[in-house]
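Structures given as structure tokens follow.
All of the numbers you see were taken from the coordinates with simple rules; none came from a lab. All figures in this text were calculated on a predicted structure; none of them were measured in a lab.
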Structure 1
Amino acid sequence: MSILKTEIGTATPNFLDSEVGLVTKTAQIPQSMGQTDGDRKTVFAGTVFPANTSAATGIVFQDVDVTDGDAIGSIMVAGRVISDRVNAASAAQTALKNIVFVGANATVRGYSVTYEKDGGTGDVPVDATMYADGEIVQLSKSYPLTKSSKSQIGWALSSGGGAVDTVTIAGADVKVYPVFEA
């Protein structure tokens, strides 16, 4: 004999704007913060912790089931959130000094770093990471290209430019070019 149980719950929209600068800590979540959700009692992700006042210290990062009493949960203490998806009072936003509240339209765009061949032969590194504006990116230490029997010795910000180790994202995607032995 099989038993099938269907549970209907509430889906909380993602409130995180960016993972850049995200810091979470564990804390004991009191049952008194919970809301009834079907036959369970839950403190939902995005709830200001421990109160939506000037005493706020963070935002609950993931739903926490407190049906059977206080429970350990993850609290966001630094990072970027979409203000429309977190019901934080003005006093709570002021208290949460390490959390940046942004409008939905102000979501940070990720910028890429692309490694170009610039006439070289071989396979270039692929960087699938999306970087935030102002972020300093360590360039690949892999120099796989050759050109006219000359080995690659670094990456430059322009074709024929001098080798650099890092690049700062300045509101646009970045292309880097190989530097070959002289």
Structure 2
Amino acid sequence: MPNLNPEVNYLNAVSFETNFNRIPNVSFTCQAVSIPSLALGITNYASFFSDLPIEGDKINFEQLSISFIVSEDFSNYLEVYDWITTIGFPENFEQFSLKDSLAQSTGIDTLRSDMSVIVNTNKSNPSYNILFKDAFPTSLGNIDFNASAASIDPIVVNATFAFAGQFTITKIT
């Protein structure tokens, strides 16, 4: 018979912190993070009767998705917006040359950045660090203004990020 632990503490959906090196203002106002799903590819082995699935050798990771409250001065929104426009097709030649210098620099002036999600225990102690290496934004959601809204809720925007390889989950000791 398996050894079941009757005193299991379940993962709490609101016990997390974010640390996004390139976008610190977004880290502060982050409301939701969706840890990406992953899927192992398969191949089929043909037989006379029915094909047999065989495990593949490549894992496909979805992109990292976050939601954050937009600050009144747009500072956090502009962090992601400016990052995307720096990576994307530039409007002029000066922007294109900036891309090369950013690829070589460090800190918040880079094209890619590490992003961490720190999962806390039910007592708000850091427990696990989920690290996404060399992340960069791929989309920034729309801002919806609505003059007929029944309540004054803060505006929340979604953003998605691609990252290099796989993400790692490590225990914080």
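Below, the figures for the structure above:
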| item | result |
| --- | --- |
| Relative contact order in percent (Cα under 8 Å, 6 or more apart) from the coordinates reads 25; which among 1, 2 | 2 |
| Structure (1, 2) behind the derived value 18.6 of mean projected area of the Cα convex hull in nm² | 2 |
| Identity of the structure behind -500 (criterion: helix-only ellipticity at 222 nm (-39500 (n - 2.57) for each DSSP H run of 4 or more, over all residues; to 500), calculated), options 1, 2 | 1 |
| Which entry (1, 2) yields the derived value 66, 16, 10 for Cα extents along the principal axes in Å, for residues 39-78 alone | 2 |
